Structure I
Amino acid sequence: MRFFITGGAGFIGSSLSDKLLSLGHSIVAFDNFDPFYPEKIKRNNIKNALTNPNYFLVEGDVLDKEKLYTSLITASPDFVIHLAARGGVRPSIENPELYYQVNVTGTLNLLECMRKSNLKKMIFASSSSVYGNNIKVPFSETDNVDNPISPYAASKKAGELLCYTYNHLYEFDIFCLRFFTVYGPRQRPDLAINKFFTAIINREPIIIYGNGMTKRDYTYIDDILDGIISATKHLKGYEIINLGESKPIALNELIQIIENITEITALIKNSEVQKGDVNITYAEIGKARRMLNYKPNTDINKGLKLYYEWLRTI
């Protein structure tokens, strides 16, 4: 099979590429090496893939419709996996226009280029952030998600709606996978687990926003990859599916586990709760189990140990 992966040099995209290459598939990775974080990190992510004859890198932007269309026509993939997005809840509050351009217009561009290329199979990377501060937990795909509390969350909800529209109008097969706080090797440097490990190792303060009781459903990268690959095998119609660990962990507990792994006591600095942050993320994964045979098996203790082992090699 041939896969066209937008955001192919990022954390999830490069990890997915390596996994698919190991299974004998071919990859066309499409990435613009956005300066949101250092380009050298993404270059390093794909250095091994670039040595594989079944891997092709296209440096392009989802906002460049001509480049996107030409790349899709040339690649002629069996599946499109749309991971390219402007990430981060807090930065989206500072620059909402940019987030809508990349996450909404970029998704629309891709769908239109697929339509013109007669390509109709796509996995769309959505986010647990669309649930906002839903009181009901765990979060189910049938929950109302009309109250996003950040531009990032709203942009991901808009992407899901666009995907539904193209399923309805043009019979696209699209699964929107709502990822829950993915972590592991190659994680973006701005995300919590990377920042916490780095701060603790360097004996620098960890900034905790609020009282440390917010909870996140941290999901290890290997479990997410298994879910994505299974989704391509079962792709038919339009579905929204949660991919999480379904075991939320409080921030204070997360830091304690990292302290145990590193054998270093964290220096804590408290700050005010940040706008856009949700109180909890908690995935109900029954649908993923039924439809995708999804079985996350990397608990937080094991996943953080694996991450720490990787961190010490870079």
Structure II
Amino acid sequence: MNTYIRSVGAFVPEKRVTNNDLSQIMDTSDEWIKSHTGIENRHVAEKGVTAADLAVKAAKIALERGGLSAEDLDMIILTTATPDYIGFPATACVVQDKLGAKNAGAFDLVAGCTGFIYAIDNAKNMILAGTAKNVLVVGSEVLTQVSNMQDRDTAVLFGDGAGAVIISESTNEESSIEHAILKSDGSGAEVLMRKVGGIKYPFVDGETTFNDTALYMDGQAVYKFAVKVNTNLIKELLERSNLAIDDISYIIPHQANIRILQAAAKRLKIPIEKFYFNLMEYANTSSASIPIALNEVYEKGLLKRGDNILFTGFGAGLTYGGTIVKW
């Protein structure tokens, strides 16, 4: 027995904010944002729309495409940096209820932008262990609601959206989820974070401002980390799998910054065309970025069963990881 990605779905909010729109409210420009990041637009959820709301819409598409009902799910793993609640309850439980997945367990997985890769490996291992047959994995983010709009270096980078896959058991050798590399470097825990609101840095009544709770990033530190780990991950995944880059149909990376991926491609001497990008339209949607991109590849008809896809990601924690999937 092995496991495979049975189906995929995604949902992004209708509201679209361009770089020029942002230049009207902060000291930035379309040229600066595009040249430094590759981003041109981002989609923004309306106030009051939560990670669970977006996740449910992406999940329903994946269920329909997979020919399953919510009651067929044995587990829901939701990965997010913007949960509906702090600490508990898990946003996955809210999704479970809204879907009507009455037979499913549910939990949140916190691994920053690498969360989707961590989650599909957890789903795979649950199925191989015999504890589940169908697992819904959802990455869902409302990052624009935790962005500091006074910090142009971070506010221009993020967008909202959700992507979902259903992982199921299979005896078909053409389609499978291969081994994963999952790693972390906690020495960089505070270079990408939401500082105030937890136990270490608690909310202080009358002192804490919104910006104290907003997303913070040391851009240079994250850039250097991301280039290094993306390069190492791709190289190691290919070596472990005895594959050459020509055996990979697409590398679908976490969609953070096109400069990071260009630098990794140059170091590895891989054509940049091997990478699939859609950050131009959606910006950085954290743990939702890989499944949103995968959904786009699927909807464009660019995949056939048996194609090798390489996923790679990095994010808060610091975490990083990758896996190869036979579609």
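Every number here is computed from the coordinates shown, using simple stated rules; none is lab data. These numbers were taken from a predicted model, which means no experiment stands behind them. Cβ atoms are built from the backbone, for glycine too; each structure is taken alone.
Which structure, out of I, II, was Kirkwood radius over Cα pairs in Å, for residues 183-302 alone calculated from, if the result is 16.6?
Values: I: 15.8; II: 16.6.
Attributed to the structure labelled II.
Kindly point out which one of I, II the value 22, 17, 12 was derived from, the read-out being semi-axes √(5λ) of the Cα gyration tensor in Å, for residues 127-190 alone.
Working: I: 22, 17, 12; II: 35, 17, 11.
It was calculated from structure I.
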Looking just at mean count of other Cβ atoms within 10 Å over residues 7-14, which of the labels I, II belongs to the structure with the highest value? I
Rank structures I, II by mean count of other Cβ atoms within 10 Å over residues 151-158 and report only the one at the top, that is, the highest. I
Match the computed value 32.5 of mean count of other Cβ atoms within 10 Å over residues 135-142 to one of the structures I, II, and report its label. II
Name the one structure among I, II that helix-only ellipticity at 222 nm (-39500 (n - 2.57) for each DSSP H run of 4 or more, over all residues; to 500) of -10000 was derived from. II
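For relative contact order in percent (Cα under 8 Å, 6 or more apart), the calculated result is 26, so let me know which of I, II that is.
Details: I: 18; II: 26.
Source structure: II.
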